[in-house]
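Each value in this text was obtained by applying a stated rule to the coordinates, not by laboratory testing. Please read these numbers as outputs of a predicted model, since none were measured by experiment. Cβ atoms are built from the backbone, for glycine too; each structure is taken alone.
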Structure I
Amino acid sequence: MPTDIFVNLPTADLDRAKAFYEALGATIVPEFTDENAACVRWDENVFFMILTKEFFATFTSRPVVLGSEGAQVITALSRASRDDVDAIRATILEAGGGENTEPQDHGFMYGISMTDPDGNIVELMWVDPVAAEKGPEAFSAEQGG
């Protein structure tokens, strides 16, 4: 049985967060969405649970901060190609997100570090299939370096 991943993120505005993630191509799972939370499906095994800050607080006794107030987690998702990474970067900016850092190009790996409208950090990356399977050195050797 595969493992499903659920990343829980607080939001100041649930409707804005839903619209943002839908603009990126994720889907909202209505069976697990209400006025307190939205289940955002990236693919069959990866989900974000976007929770109002107040509802998020019911799961912990620790202070809850929005991504705009500090960083606690950076969630990274893979994409099929460098072009896919660049395309979603443009979509993030158009949908109200921001840039956390400049894009990073390491040859065998290319990635962006972005923020959603609440400041939560989401990274999207592409890794060359040779490097993913055999390591960065194999990619470099294949490129003649």
Structure II
Amino acid sequence: MAEATLKEQLNTAVKDAMRNKDKTRLVTLRMAQAAVKQIEIDERRDLSDEDVLKVLDKMLKQRRDAASQYDEAGREELGDKERAEMVIIEEFMPAALNEDDLDGLIRMTISAADAQGMQDMGKVMNELKPQVLGRVDMGHLSKKVRAALAG
């Protein structure tokens, strides 16, 4: 049997959350479903797993930013809520890359793209993005690529 798509996994998780009466999980998963559905309606197409990953990655980034803003404003309870939603969304993301694997991937990509310096940053990032989508924070990736190209 073929592995379930990310959309199917989301749908199953929503049903499970409803059965288990897990309100936080249900609300978070429904937000993810709604975001996917909105793009499908706007663009009049079914989203692939890669597209769904992009949506979930964007949701994670929004929650990460919101949590840090709430923490800075002294609203820990709201920051905790954002972090709880992040944990739920992260369940659908591929396993994160460790630093050594990421460094190796960056070196290989720079070599394959024949990148010579900072002027090739865009080329290297465009090559790396599809390989690391959902597995590493793009801001972190950008810093590491910049350091590798400068170094």
Can you rank I, II by distance in nm of label points 7 Å out along Cα→Cβ at positions 21 and 69 and just name the one with the largest value? II
For distance in nm of label points 7 Å out along Cα→Cβ at positions 77 and 117 computed as 1.7, the structure of I, II it came from: I
Source structure (of I, II) for helix-only ellipticity at 222 nm (-39500 (n - 2.57) for each DSSP H run of 4 or more, over all residues; to 500), computed value -7500: I
Value 16.9 of mean count of other Cβ atoms within 10 Å over residues 37-44 was derived from the coordinates of, among I, II, structure I
